[in-house]
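The next part holds the structures, each set out as structure tokens.
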Structure P
Amino acid sequence: MAYPTVKAGTTNVDAGTDSPKLARADIKQNIDNVNALIDHFNGTGPIKIQGNEIEATRSNDSLFIRASGTGEIVLDDTTLAGGELTSNPTGVGTNAIGSRLNYENLTDVPGTREYALGRTGMWKTNGADSSSSLARYRVQDTLSVDLNDSALTSTSTAAGAQIQHLLELRDTSTGTSTLGNASANAAGVYFPAGGTASTINVSDAYAYRAFGLSTPSSGATVNVTDAYAFYYGGFTKSGSGTTNITNDYFLYTTEDDAKTRLGTIERYKEKINSLTSATTMTVDYDTAQVHRVTLEHSANFVVDNLPTGGIVTIIIQQDSGGGNTGAFYSADSTAVKFANGVSTLSTGTDEIDVVSIFNDGVDLIGTMQKDFR
């Protein structure tokens, strides 16, 4: 039965004009309306309301709850835990899917701001001071899995327990799309405008902080083979189409003065740039920190973009003729300083010299190791 839309009249049941006989049609209409409402919400209609549950009953139907205008849908709870959205999974076996929050705009006009599914936790303290570690505020994603003695041994990057943040980009048309930036996770610490005379003192501001924590019960054991605060497995290229990546970076900073504190380095390698022999060659620190050339000319080596604290290395091998010389300068034509002012290359056939140049903030200091063969 459909949701009732016909209202019964009240003329024949109003005081002074009562007419039970004439009111029969109105009484019948009201009874029909009540029955229609019961049918609409008891599970035989599109919505079921039982106790404290609201459910869409038609197969694979969606349930819509809409606020008006700038209004909000508010989950209110008087407990400290706050309101909760909880679901049991639908489906079994390979795909058991719990609750999802979806936002969809299939007619977006580029140039408008689109922010969807934002989560904001807002607190304002009462101004009291506290040194307790319990003074903490969190917007938290937690995945809790009870393994219950299961042996789940796949080490595939898609397997195991993961909290995923996935940015999905596609072009369903046949032309070419361009996007300036694609950030799967953009993390930062933001201090918006506050009081006009206020001061905020923060000891440590982390845009991203990783940690591991293990608290097994007495008699229990946790064994971890490799613990990673951050792991990058490379950019996987699959599918029948073509993927082109010009530069594949693990970490990247545009700020040369940003400090990096490393622990024990287990493995690393230098990028080596091949120079083409010429009478003048630019040794660009931004391209690589190690350069190699087979010298076929007497040449000037011009060191460019070498920051304070930076070091660049040039591996120079004479060609089959030998006898080529080299001179070393900064981009502003200042000569690199060598011990005793000597920077003479080995000149024998196929002989190899290694020149390292360091910027101490005042001078470019060069060292030369000669005649590798």
Structure Q
Amino acid sequence: MASLPKEEMRTIDADEEAAFLDAIDRWIEREVKPVVMHHDHNDIWPEELVAQMVEMGLFGATIGQEYGGLGLPATTYAKIVARISSYWMAITGIFNSHLIMACAVERFGTPVQKAKWLPKFASGEIRGGLALTEPNAGTDLQAIRTTAVRDGDHYVINGTKTWISNAIKGSCFALLVKTDAKADPRYKGMSLFIAPKQEGFTVGKKFDKLGYKAIDSAELIFDNYRLPAENLIGGIEGQGFFQATGGLELGRINVAARGVGLADGSLRLATEYAQLRQTMGKPIADHQAIQLKIGEMVTRARAARLLTLDAAEAYDRGERCDMEAGMAKYFASEAAVRNSEEAMRIHGGYAYSKEYEIERYYRDALLMCIGEGTNEMQRMIISKQWVKRNPV
């Protein structure tokens, strides 16, 4: 699998990183916290927040500075995502899906493709995401049925994608298709395209989700959608599977960071409530049963953070890190689920009221175990890579 060359390893000055994270904290306090419950409960696209994220450069966070992006290392990016997710996880998906698309172009695109598309991705002029999943192909990407048939200087694409983030509001997607449906092994017949919305490309139904509200998730439908051959990422057919999964390394680090944020946020809310709520003449934080829960929550959140930063550091070094990203994604997402559940228990009956924020964390957390590859698949990846790295 392709990786970033060592000479492109990204670093950031500690003071610069601290200043950037401080700006994120101020933005969360000033702009995000006052509106999150309204947008979440009513499933409203956060247009003003998206405009502010564009202004802050978050849609170019990991895109190289030579293309107008911030060029942040994955470690800094993960810290940003965790901070935002500790208050509202869903909005990080808006720029993460976009950045996975940009990552595929930056790592594997031709010089012409990079020069044409990356500046517009970085500025937020063009925003979008990753179009991989199909009704019968999620974890098993090689089972996709969307096809691209060469027709002169174009490809004609037909098929349907589903559960695509930013499907409605996005204008361009990294689209995974079959250019050779008879290839054996199957992955050799897969290609990845830069696919802007135009004739033949329509949006299907929007999904009404349990959680992850305010970001649109919907179907994408391609009906004789004609795309110039120059939009084939890298210019060579059959590279799409590795290009897509290479981008998922960053995606899984992002999901892990979201899990860290959800675990931290659940811990914060539980800690606050446990000190305010009293039973038997004292705060419930003084009861041993609650102390045991909080002790485990603190440990899970910290372990999740360290695993995520470990994966991000490997990514920044340009190393293959599917095992590290898988470990981080697996552990941090499970930590988010467990911490949110324990926080619900600590809140007692009030946890079931939408007047309290903890119910949102509980609804949002489980998605982290499913998105960017199920946790069952992550454990298989971890095991296979571990054995491969430790031969007898």
Structure R
Amino acid sequence: MEASTEGSLLAFLATVPDPRSRHGQRHPLSAILALVCCAIMCGAKSYAAIGQWAQDQDIMLMHRLGFTRRPPKSGGIRKILIALDRGAFEHALTRWAEALLSRPIAAEASLPQAYALDGKSARGSFDGLQKAVHLLSLLAHESGLTLAQVAVPNGGEEKTNEHKAALGLLEGLVLQGRLVTGDAMFCQRDFCQQVIDAGGDYLVFVKDNQPTLLHDIETAFAPAATGAFSPRQQRIWDQAMEPARTLDKGHGRVERRTLKATTALNEYLDWPGVAQIGQVESEVVKDGKTSHETRYFITSVSRSVAGAGQLLQWARGHWSVENRSHYVRDVTMGEDASRIRKRSGPEVMAAFRNATIGFLRTMGVTNIAEALRRNASRVGALFARLGIFKQ
């Protein structure tokens, strides 16, 4: 595609193999994928909306995407998207994300870059007895960019399916210098060992699916009975413990978080790569009512690399994925309401939404809805940002 510059999102999309036969092709696949990408970045939520957006644009803009005639309508676009090779398409987006993430970032060089592993269902993608498509994604805490995504077998009905899908998702990724954060379903020995073997680090939360590990961590943070330790033992225990606190106020809500991390059980716990365990206590006051929650985690990051304050920041970064990505995909981009459900369609459209969110986040956008409206009214400026026009 002559329209895109080397290293741009559209240049990586141009590497996706064409599922069509060589006979009767009216439009280049690269041009069609570029069209879909631009339409979604302008707020299109369905095949019909993408087709309408294409027909509404000046033909000269379509020529810049690589078309030599009027672009296809929604039916033609749909046929191509549902036939795409999911793996090749996701791989192209992963290589684009890797290229973006390899640029200098603001984080300290000694700190690993944090990525959240989290699953989400496209609720409107069910089809008769076929369950809704459930997708597992690895997202960068800082930029919100989706590094990789994979469909979970059987719609993620069983938590073990998501755990097994995660092992496959991480297999082909570079984890050196990266931290993977995950919910309790990923607190499994094989998962943590795989991350360590790949040169990465993990921070996973611990719940009842690991009862022995949970009991040991709960015991470590339980108040010690008077006289349980000698003065020397108590000093050693206190030195191994490090606290951090945050206070957030806004929208009639006050939230206090206290994290305590300790290295005291490193020699005792039989767990791959354990370097610290932690407890996060949250107190939320809203409308005069107070709620409390206590969560536990285990991590392979040593205290010399990250203290309690940084661990709390990573924990909050993992929880924020729900608002920074899932909420935007559902509410702003209409993913749950979408009835796209055939073959590769749901996964491909979700990947385009992820790419849109990641692209806008890396450009400093905080309000995705506002950015989509602005793109729709200034298509030329969007083309310039994508490298189609020169700035």
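Brief remarks on what is shown
- If helix-only ellipticity at 222 nm (-39500 (n - 2.57) for each DSSP H run of 4 or more, over all residues; to 500) is computed and equals -11500, the structure in P, Q, R: R
- Among P, Q, R, structure where distance in nm of label points 7 Å out along Cα→Cβ at positions 246 and 358 as derived comes to 3.4: P
- Parent structure of the calculated result 1.17, given that Rg/Rh (Cα atoms, Kirkwood Rh) is the read-out and P, Q, R the choices: P
- Among P, Q, R, which structure scores highest (criterion: distance in nm of label points 7 Å out along Cα→Cβ at positions 118 and 294): P
Computed from the coordinates by the stated procedures, all read-outs in this text should not be read as laboratory data. Computed from a predicted structure; not experimentally measured. Cβ atoms are built from the backbone, for glycine too; each structure is taken alone.
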